[in-house]
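The next part holds the structures, each set out as C-alpha cells.
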Structure I
Amino acid sequence: MKNNQFEKINNADYKKANGTDSVPSGKDIDHTLDLQLGGADDILNMNPLDLSVNRSLGVQIKNAIQNYPIGTKFDKFTIK
C-alpha cells in the first residue's frame with residue numbers, strides 16, 4: 001500500500017511489481033475487491049481488467065450502495 005492514503009496504486013506500480021508486460025493493451029489495473037467494498041489498495045488485490053468494464057463497474061457499485069450507510073455489511077463485504 002502507498003504511504004499517503006490519497007496515493008493510489010496505478011498501472012506503473014503494478015508493472016513494476018509484476019513485469020512490464022503484465023498489463024496488456026486495452027486493460028486497466030483494477031481492484032479485485034473494490035475499495036468501496038472494503039478491498040485493500042494493495043498489489044495483491046489488483047488485476048488487469050478491460051478498460052470499458054473497469055470504468056463502468058466502479059460507478060455501478062457506487063450507485064448500488066449509495067443509499068446504505070458506511071459500515072453496512074453485505075455477506076463478506078463492508079461498505080467503506
Structure II
Amino acid sequence: MENLITVLGWCTVINVAIYLFVALAVYGFNDAIKGLHSRITRVPVEQLDTLYFNYIANYKLLITVFNLVPYIALNLAR
C-alpha cells in the first residue's frame with residue numbers, strides 16, 4: 001500500500017509538471033506554436049485555441065481522476 005501511495009504521488013507531481021509546461025508553452029509562445037501546429041496538421045489557426053483549451057482541460061481532468069483522487073483517498077484510508 002505504501003508503494004502505491006508513493007507511485008501515485010510521484011505520478012501526480014510529474015503529470016502536473018508536464019501540464020504546467022504545456023500550458024505555459026501554449027500561452028507563452030502562442031503564435032509560434034499555432035504556426036507550427038497549423039503547418040504540421042493543416043488545422044486552421046482559428047480552431048487551434050479551442051483544440052488547445054480542450055486538450056489542456058482534458059489532461060487536467062485525467063490527472064485529477066487517475067492520479068490525485070486515488071492518492072488522496074489512499075492517504076485518508078491509511
Structure III
Amino acid sequence: MTIAAGSAACGAGEFARFRERVWSDDGLGSRLRAITGDEAFAAAAVAEGLAAGFRFDAADVRAALAAGRSEWMSQWLA
C-alpha cells in the first residue's frame with residue numbers, strides 16, 4: 001500500500017480539528033479523560049473521531065501526545 005506524501009499532515013490536521021471538538025463537547029471530553037494508558041486513549045480517540053467523521057490514526061494521536069509532553073517538559077527546562 002502506498003501512502004501519499006501529505007497523508008501524515010492530513011491526519012495530524014484532522015486530529016487537531018478533532019481535539020477542538022473534544023474541548024467543546026463535555027461528554028466526549030469526559031469519556032476520553034476517563035481513559036488511562038496511551039494505547040487505550042489512542043484507540044478510543046480514533047474510534048470517537050471516526051464516528052464523528054474525522055480521519056486520523058493512532059500514530060497521529062501518539063504524535064500529539066508526545067508533542068504535548070515535550071512542550072510541557074520544555075517549560076521546566078528553559
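Coordinate-derived values only; no laboratory data. Note that the structure is predicted; figures quoted are calculated from it, not measured.
Could you figure out which one of I, II, III the value -9000 for helix-only ellipticity at 222 nm (-39500 (n - 2.57) for each DSSP H run of 4 or more, over all residues; to 500) was computed from? Walk me through the numbers on the way to the answer.
Working: I: -9000; II: -28500; III: -25000.
Structure I accounts for this read-out.
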For structures I, II, III, calculate relative contact order in percent (Cα under 8 Å, 6 or more apart) and state which one comes out highest.
II
